[in-house]
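Below are structures written as structure tokens.
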Structure P
Amino acid sequence: MKAIITGATGGLGRNLTEFLLAQGCEVLAFGRNAHIGSQLKTTFQSFNLSDKNACLTNWQSADFIFHCAALSSPWGKLSDFQAANVIATQNVLTAAEQFGCHKFIHISTPSIYFDFADHLQIKENYLPKKMVNFYAQTKYQAEKIVAQSQLNSIIIRPRGIFGEYDTALIPRLAQLAEKGFLPLIKRLGRNAGDAIVDTTYVGNLVQVLFQAAQTNIPENAFRQPENLFCQNKTPVFNITNNEPTKVIEIFRMIKDILGWKIKLKTLPYFVLDTAARTMEKLATFDKEPLLTRYSIATTAFDQTLDITAAQTYLNYQPLFSLSDGLERYAKHTARH
């Protein structure tokens, strides 16, 4: 089997590349970071996916396309997000269609659900009245484009990816930890750090992506919207570790397993939110402010996802727990 992976130099892409190679797949990897690309033990090409000609020039026929590439950030210019998340997705779909690719797995985000409110067991059909930021907005636009294509596609929304080669979740916490503490956010009427959230260990995610690529959803499933949410016959699946955990417990595990000698410090949500609003007003889109409303809110509000559809139609069962994933991450970091 031959697979093409976009975003192969990002955290998920690197793990997926290694996983597919271990399964005996032939992999063509695309990514922006030429240095990391040179370390991948497969054929690699570096170019901008928002350049349609470059995309068509470098493309090849493949059994599976895993579209992991994206601009993932709580801050930035709308034009940058449009180029990386919308135009790039359209170009990738065009190339995949022209080269007769068989299956398209699109990695989206549950950030499209976020609306500064508590939500438990969110199903794939939920949409807020307004998207929280440009990232969520453009990723949802990309989903709509995927659903309109003629390819056999599946949309995956993984929550809080962490693990080997992580460039987002744990590194962001590590930046905060440099101040000697991790903030436990206290909202009115709730204890500090008791927001319940989902995370996804990357080792579980690559397993289910491989499973999704090989799974044909039965035709009768598309007639059961209560069980399987689809956009124009493109099924959408939430993915998590299926292990909802309070933020305070996650921080304690990170401290213990990664050996961080830091404290957990309680901070009021309204103080941080006010500071973030001020920083956002003063900031330019060229540089992310120290605090953003979205980044603060992700550990202040409950957000867990219902993964029943993935369990039912993709036979998804997480192989690694949250603590397993952190231990594997710690060992990998120590080796590198």
Structure Q
Amino acid sequence: MENQIKWAVIGSGGIARRRTIPEGIVPADNAKLVSVYDIDAEANNDVAKEFNASAFNSLEDLLASDVDAVYVASPANMHHDQVIACARAKKHVLCEKPLGMTIEEAENMIKVCKEEGVVLGTGFMMRFHTQHQAALQMIQDGKLGKPVYGRAQLSCWYPPMDGAWRQSPETGGGGSLMDMGSHCIDLLEMFFGKLKSVSCFINNSVHSYESEDSAVVALNFENGAMATVDTYFCIPDNSSKNVLELYGSGGSILAKGTIGQGDAGEMVAFLEGEDAGYDAQQARDAGGGIEINPAPVNTYLAEIDEFSQAVLDNREPKNNLEISLQSQKVLAACYESARTGKVVEV
């Protein structure tokens, strides 16, 4: 492998073509795109031509080629079998979330990858956003005090479309909660630690496809903090500012536009400490705050760079197996709560 990982892509259309290939694999110094495969042969050939890669007509041929790692960006219902096939072929795997359709699938994928000695990671690229990392460092340094409450929002307009696999539970595993809410929950766990229990509501507020277009989750963390996630496929893109709010006994970190596929946004910290006296007037200062504005880094590039380096260094990636499985367990608990109307332990 020397100093560069040779990458293949399964599911070369969609997010792979829009983001991960041009923004992640191609510009990464420690990565090289070698081959691509998609069930849509025409689209796959177009991607191969655009990025100077070899187009394969079957998964078997792709895995028999000279590649080190595979990025799996196919519909969620294909993840299990494709990741298993990659592992059996001794290829390291970065799989888009959700890792599997069920906890059992995810556990089996992890088991086989361990048996075959290959690295497995999941595509939670928002963890690499520099403002999110700066906020995490402030929390770890105690500047927020004791974590109290968080909110993460991610919504878009996703109308009914023929063949849209995210709009069917059979192919996508779920709708707005599975596709976007998973990112929000993962970020809040990065900030506040593991979850204890969840309470979830899902609905089809506007769109009539099978998967939910609306979801709200209440989260209860092991450290006593609480949070909410709201994620919708039925709110116009520019109407949702994708806010992130983190509150503690010592202040708050408030952001908009950091959650999503971009690398920028606005983030401000309001830090007062825990020793402030009681103010009966409960005065609010409209201004102030500390801008958190580190140099942006493309999150897809950071994700590919980190995973490639983990393979080169023979270590676990930051988006490791524990994070992958935890997300699967939390999502399963959310959908169980929505189905039963009860609070569900994670």
Structure R
Amino acid sequence: MKKMRAARAIKLKTIICEEVEVPELTDNMVLVKTKLASICGSDLHVVNMGYTAYASDFPLPYGAPGHEGVGEVIESRSPDFSIGETVLTVPNIYSSKTFADYQAIDPKYLVKLPKNSNENKLMMAQQLATVEYSSKSIGDIEGKTIAVIGQGSAGLFHNFILKRYGAEKIIAIEPIDHRRNIAKSFGADVTIEFTGEKATNAIMDITNGTGVDIVIEAVGSAETLNQAMAICKPTGRVQSFGLPTTLKTIPFDWNTFFSKRLTINSNFGSQDENGLTSVKQSIDLIYKNEIDMDKILSHKYSIEEIQDAFDFAEKRTDGMVKITITF
């Protein structure tokens, strides 16, 4: 079969585009021709910081760690998918190979998209679904005050979903002007431009010294995880959403966690949710224009420019929220 373009992370901070063989299809698998992909914050953690769930070290498999994409079925050995259908590809971290012209993918990681829809916007359903899936595990959100640390796409999506679940007040912490400026349009009631101790003090001032009911940590650093515990009120909840920058043990403020009797929860596993319910709900929200993805999709790069795309995403330049990779 013909060759394809595929990204490959060959070492820390280095991801290139090479020409390789198109993967062979095995029983019950589907071959998808990738139309669009996007760079997730977790992709940056894997390539630029060495966070990885793969069994092997660099170089990573071709197409990895991409897991947000839209494509067309060109061959199928699954009864559930037919040639010509447009699908959202949501592979889990162990099978993520979306940064390639073609993917041989298990049909359990595919969802059909509505005909004549905006594929670029619907690609965002994968990350929106991770937020939906995570939010379901929080419990009672109605009437709560919630702080969201970080206003990248994940943080912005949290504003939106948590408001839908009835949060009374959402406080967004974000130092980048562009992201902070659009936070309110996604549901934030208050925005804080500071980080670190200044942000912690601002939260305590806003809440009259009590702290917030729930904190969403959507950055992934040791500093913001510990800050989340500091701004959470006693018996409150911290939702750990952002990936850490390393697989090594990170400093943890045990005294604050213990003395406040906090609950800390992670969100891993949305791509393996039974029936991909959260993904389908997110597709519906985007398709019905209930969430504005125009403010999320900020820049485009071709697959041949994958290194430039990663470099730009890492800089978190003002105005950058989500990068689309085109094929």
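Values quoted throughout were computed directly from the atomic coordinates according to the rules given, and no laboratory measurement underlies them. Only a predicted model underlies this, so the values are computations on that prediction, with no experimental measurement involved. Cβ atoms are built from the backbone, for glycine too; each structure is taken alone.
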Q.
If Cα Rg over 2.2 N^0.38 Å, for residues 4-59 alone computes to 1.05, which of P, Q, R did it come from?
A. P
Q.
If distance in nm of label points 7 Å out along Cα→Cβ at positions 36 and 196 computes to 3.3, which of P, Q, R did it come from?
A. P
